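Derivation of every value follows stated rules applied to the coordinates shown; laboratory data play no part. Keep in mind it's a predicted model, so treat the numbers as computed, not measured. Cβ atoms are built from the backbone, for glycine too; each structure is taken alone.
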Structure I
């Protein structure tokens, strides 16, 4: 059976990516930052594949200095999902830019030296493509395509960092993360060109993730950001409903499917991956409608008030992903119902 390297396999997205490949008969080489025993894979849908040897785990160390030698051996595809997620408003270059670029370039350099690799897919982000100098409510009608890039430059972000300033529409730490994603992707395209485009390379550009977590978890409130926010909505009717700074979203299972399709179709280029527009207020309203047994637990907020409907917002055009990757996106209702149901299941297993 064919083999694929998936970096950061314990992550929210990567676990879903791994599951799709495994279900389709691939062997998965999944990388981890530290010893596999530190991760509770036994409680995940990936557990049986580890037991039977179809999912092989490799400890490679920190992303920016990872040793991919063993993990990449014998694979025909590389899916790089691992990337630093850090919103700390400190030192743009050393804390954000350099680790993101080194991590991406490092895995691609190794892939370029492995003759069996036939396809590479990278998890990019709308962080690299949207205009973060303008808040979403002031971008009504704006349509982003695969040709768009985050306008913030290294120089602007370094200046913000040096002066300890804030951005025009978003906090500095958030902008540093977005800038690092942009320049890591640009470095990937530059390296691909430098090596003579040795394999088809696709960068998927997803919007905000929502969806049910299946990765190893120590807690729900201290997990990845998407799971933390979704779980916070179950803290009772008086719990706050957070603002929605990123109103475009995609179900994590749909972006995972996009990785698989990009590998098997050997596509090239950038693809916007975007499932729809929502707000966290709409999430709780839908949750109350679809799962009435959770009425007493779901935050109430201001039912029916969705800023994206009242003042409008931007849209990441997903036409290319439908046409060339064959994606069909899940409904908002399915995403909300499955996410909340999964969180309650995990809670019953003792996670909080």
Structure II
């Protein structure tokens, strides 16, 4: 098949983003191999146009038709690598479903990623966002990744330091945004211990009478909690938690506590305080409210939803209204997790 036949035009993206926003890509390519990716970016016309690298579409908000080339990463493969005396090493291609990869590691008898169960998206997107939940983050077990650099045409090997992980952040959101992640490797401890630092998870495990839970039991508990609190994107369009939990100075938090004694906050090692964005939004009265066809999920104020036919602009307007109210009431700026396109 000629390469040009792989490119599709005016391609609908509604089913490739978890918000279910109905927009189109001017050009679309399903990337099934490094060779396909190289060939696409070797075409002068394609290389010159705007590019959007798309994984599971779970961490973006599409506000308009995309005027360039969408590269939909569909690279597949999972494997156990030679590890060390202390760690199992596992690798997965960037197009693999993240939750499927976590479940696969558990089926191989390898624990470590269970707290990150049921997070939507792909393996390749996990380092970009440094995904995290229930007391764990990607960076905790990250080993390395391979990324294609369109500028040089080379594949780069990157360790954790090169990725510059931070809270829901990495180099791939900044000067590394042009890099295309191909695969990701993790180092998971052979001497596994459950990570129950997150109180809700610890209480849920204890409530089942699990004195010594297995990795799969922890995963099952995380899955049950997430299903109870968060809507299924297949049923109700959403991108999970829409805002990052804001971090403020200890002094700012102390002033807020004088006025709002019930403020939910968590002290950080550097003395700053992380606030619960969902609590702030809830206290501003947004839970369950709508703006057009966009709304705030009635069970979790941190989740914005598409109630059916919402545009990206409506979701963006709802987010802006929430940000304005929280800033006015608490002097806190909420930063969205999804990337606006």
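Things to note:
- Distance in nm of label points 7 Å out along Cα→Cβ at positions 190 and 318 from the coordinates reads 4.9; which among I, II: II
- In this comparison of I, II, the computed figure 4.5 for distance in nm of label points 7 Å out along Cα→Cβ at positions 214 and 246 is attributed to II.
- At a computed 0.70 (FRET efficiency 1/(1 + (r/R0)^6) of positions 70 and 270 (r between Cβ atoms, R0 = 35 Å, to 0.05)), which of I, II: I
- Structures I, II, by FRET efficiency 1/(1 + (r/R0)^6) of positions 102 and 310 (r between Cβ atoms, R0 = 35 Å, to 0.05): label with the highest value: II
- Answer label among I, II for the case where distance in nm of label points 7 Å out along Cα→Cβ at positions 46 and 86, calculated from the coordinates, equals 2.2: I
- Label whose coordinates, when helix-only ellipticity at 222 nm (-39500 (n - 2.57) for each DSSP H run of 4 or more, over all residues; to 500) is calculated, return -8000 (choices I, II): II
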